[in-house]
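Quick heads-up: structures coming right below.
Values quoted throughout were computed directly from the atomic coordinates according to the rules given, and no laboratory measurement underlies them. Keep in mind the model is a prediction, meaning the values are calculated, not measured. Cβ atoms are built from the backbone, for glycine too; each structure is taken alone.
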Structure I
Amino acid sequence: MPTLKDTSLIEIPKVHDERGSLAVIEKDVIPFNIKRVYYLYDVPSDSYRGGHAHLEQQSVIIALSGSFEVIVDDGESQKRVMLNKPTQGLFVPTNIWREIDNFSSGAVCLVLASTEYNENEYIRAYEDFKNQSSR
């Protein structure tokens with residue numbers, strides 16, 4: 001089973017000149033083939049998102065604008081990661097519980113996913129996740 005050691009920050013290359021910055025995500029930056037891209041926005045600061053784990057999907061979570069915190073949990077321990085740079089993403093492997101909270105005003109959370117949407121591969125109850133991760 002994956003552990004928190006398997007989560008990692010990924011640096012996204014950027015190009016900067018007097019016209020601004022350009023971040024580039026290519027296949028050698030992300031540790032999987034991207035099958036789906038989605039983003040969260042207009043999330044109230046007192047709300048949280050996530051609250052699940054995946055059996056198959058790997059993800060990279062990026063703060064395109066603003067900031068938020070990602071809580072990752074392997075069933076044994078947790079850590080909280082602040083994301084606030086569009087050139088940094090958090091890699092979350094399968095079987096890691098994740099929650100996202102403390103959204104700043106105007107925050108945009110981009111998620112790159114290794115699978116297309118499939119409700120059957122989500123673990124949505126924390127107790128089910130804990131039971132599975134203890135095997």
Structure II
Amino acid sequence: MIEFFKKGFKTLRFKGKKPSPLGDLEEKVMNVVWQLQKVSVRDVLNELNKKEKFAYTTIMTIMDRLYKKGLLRREKKGIGYIYYPVVSKEEFEKKTAEKVITELLESNPELTLAAFKGAVEKLSPEELDQLKKLLEEKEKEK
């Protein structure tokens with residue numbers, strides 16, 4: 001499992017339709033890393049400065065935090081580092097959603113299942129088929 005999810009996260013922000021345990025700038029940095037895959041602080045800074053202006057030290061601090069959280073790995077290169085994502089954006093979003101759902105089910109299963117019932121009613125026929133297959137697979141495992 002990704003170290004970030006082992007440690008857990010305390011806060012969750014909803015950005016658009018997706019929950020995220022990352023701060024706004026952390027998310028912007030991760031999006032650049034996910035896009036480029038292999039980056040220096042300067043690479044991220046140059047990309048982010050196309051839309052907003054940030055200080056080099058700000059981006060360096062954020063990337064160090066993301067490394068310490070286990071979302072980035074890094075290799076020494078010269079006097080700096082080259083950073084790589086530990087997990088894809090899709091896997092990160094999937095794990096975040098799994099953690100949210102798991103915590104909701106653990107804290108209040110009845111309420112969560114009632115809310116889930118309402119959400120299921122909004123699914124497309126294709127999404128309902130996927131859900132049925134998942135439930136059938138789970139039944140077979142038992």
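For the reader, a short list of remarks on this structure follows.
- With distance in nm of label points 7 Å out along Cα→Cβ at positions 61 and 77 derived as 1.9, matching label from I, II: I
- Value -19500, calculated as helix-only ellipticity at 222 nm (-39500 (n - 2.57) for each DSSP H run of 4 or more, over all residues; to 500), assigned to which of I, II: II
- Entry that produces -0.78, -1.07 once log10 I(q)/I(0) by the Debye sum over Cα atoms at q = 0.14, 0.18 Å⁻¹ is calculated, selected from I, II: II
- If mean count of other Cβ atoms within 10 Å over residues 21-28 is computed and equals 16.9, the structure in I, II: II
- Test item: relative contact order in percent (Cα under 8 Å, 6 or more apart) calculated as 35, pick one of I, II: I
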